[in-house]
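Colleague: For reference, the structures are reproduced in the following blocks.
Every number in this text was worked out from the coordinates using simple rules, so none of it is lab data. From a predicted model like this one, the values you see are computed outputs, not experimental measurements. Cβ atoms are built from the backbone, for glycine too; each structure is taken alone.
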Structure I
Amino acid sequence: MPLNTYKLIIQYKGTAYQGWQIQPQGKTVQGEVNKALAKISKCEDLKTIGSGRTDSGVHALGQTVKATISLEIGNDELKRGLNSLLPDDIKILAVERANESFHPIGDSEWKEYIYLFSTNRETSLFHSDFLSIYPYQLDIERMKKACELFVGRHDFADFQCVGTEVNSTTREIFECELVEFKSDWGIFPPSEDVFSLRVKGDGFLKQMVRLMVGTLWNIGLSKTHLEELESSLAAPTGIKLGAVAPAQGLYLNKVFYP
């Protein structure tokens, strides 16, 4: 039976899921998408590949997924069908046909992550799923200088957690910017002291962005010095410069393909 390949852009709130990738135990975003695809295509012989293995509790504003199914169906019809079957915290934003050779990871030129956190201990409980609370006085200007050090091609061996085998720990960061969060999302009032770290690069290691955030927090508290970060990126020692920041502040924002 001929197979048909589709490129899906998916948005999801990761709070209730054990990450994107199907696991032996627990509910995953990929599992929910596969169930919906199986119901529409009337076939279990399907395959999905995501552009990033977001961890438990991590959100996506623009996860790219390759879906291969036996059913030939219009893009809009597939989008409507999936959205009618998926839970409310997963949404298909766009569907288009793709070549069989398309690979969401290998073909991407860059990915962009956003990490949101607040230094306000009194942040509303309604925001707890969407950002991390780090209620300490931080030196934001020192953290911004640290962001500049991340930019470029470095060995990020000190910024990965075990769990995924990789051929190389070298990655290139194109942009790394820390700003006070201003958004038209309408969910964070200006008084919340919310900050956004935006990181764009050619690829990311397991929990790399969250380790970058943990390092920035330590730098903001003067527990870690800029020189230590510079040395770690030049010659990794195996010593982490910060803890893994909580998952709920992280968003896979977008994936770009040439």
Structure II
Amino acid sequence: MEQIVAKISSTFRNQFEKKPKLYRSPGRVNLIGEHTDYNAGFVLPAAIDKMIVFAINENSNNCSRVYAHDLNESYEFSINELKKSPKGWPNYLMGVVDQFVKSGKTIGGFDCVFGGNIPIGAGMSSSAAIEAGLAMALNELFKLNMEKLPLVELARRAENEFVGVQCGIMDQFINLFGRDNQVLLLDCRSLEHNYYPFDKDHMYIVLCDTRVRRALASSEYNIRKDQCEKAVQILSQFDRSIKSLR
């Protein structure tokens, strides 16, 4: 991981000729609860040691320059004129900026290089790592003084409203609330949560990469959520207390 940090930091210095501030944003695994977070259910995720590294700093204008190290692609956008990009990946970053602006926060222009070792499209929440990681970085960079939970909710809205994926809150939540050697039991209705120890000396989680990649925004993810909401509508005709599939 230190090699990744050094590489991202060096790339930033070469690209923008200044010193960056560095942030790390973890991926996650989920042990219990699939498609339950957007149904107000329970999940048991854990943050992992694979992560996205951000090298970032302010610039002197309202134009932000971002470089996706792993894709070798760059993108520029104006804070005052955010438009969805056909490239796809810039939308996760612009979505976060968009939510800060909508929240009435003052965001200036910034330069950013990011990259890491979370497999893209492997279900380990690389998108949430980008969103929550940038939210955390901008919160500190521009001294916005937001607490972790509002940042979680902001990062989720970025994916819902700008990217267009109607995800639940689990991925962004574990990203900012995860702890070393612990799993987190999250009630996605109340957001109450408890930590439980995970003894890495005696227990192991084995992850198998199938190499099958998915793109949530173009998959049936949103369709599944719509189907769940339709089921709630039907069930609520017989019992008005039913508000979710929980």
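Colleague: Give the label, chosen from I, II, of the structure having the highest value of Cα Rg over 2.2 N^0.38 Å, for residues 72-207 alone.
Modeller: Numbers: I: 1.33; II: 1.12.
Comparing I, II, the top value of Cα Rg over 2.2 N^0.38 Å, for residues 72-207 alone belongs to I.
Colleague: For structures I, II, calculate distance in nm of label points 7 Å out along Cα→Cβ at positions 40 and 88 and state which one comes out highest.
Modeller: Working: I: 2.2; II: 3.4.
That would be structure II.
Colleague: Give the label, chosen from I, II, of the structure having the highest value of FRET efficiency 1/(1 + (r/R0)^6) of positions 56 and 120 (r between Cβ atoms, R0 = 25 Å, to 0.05). The partial results should precede the final answer.
Modeller: Working: I: 0.50; II: 0.80.
When FRET efficiency 1/(1 + (r/R0)^6) of positions 56 and 120 (r between Cβ atoms, R0 = 25 Å, to 0.05) is calculated for I, II, structure II comes out on top.
Colleague: With volume of the Cα convex hull per residue in Å³, for residues 16-151 alone as the yardstick, tell me which of I, II scores highest.
Modeller: Values: I: 148; II: 126.
Biggest value here belongs to I.
Colleague: Which structure, out of I, II, was mean count of other Cβ atoms within 10 Å over residues 136-143 derived from, given a value of 14.4? Mind dumping the intermediate values first?
Modeller: Details: I: 14.4; II: 18.5.
Source structure for this number: I.
Colleague: When helix-only ellipticity at 222 nm (-39500 (n - 2.57) for each DSSP H run of 4 or more, over all residues; to 500) is calculated, the result is -10000; to which of the structures I, II does this value belong?
Modeller: Details: I: -7000; II: -10000.
The read-out was computed on structure II.
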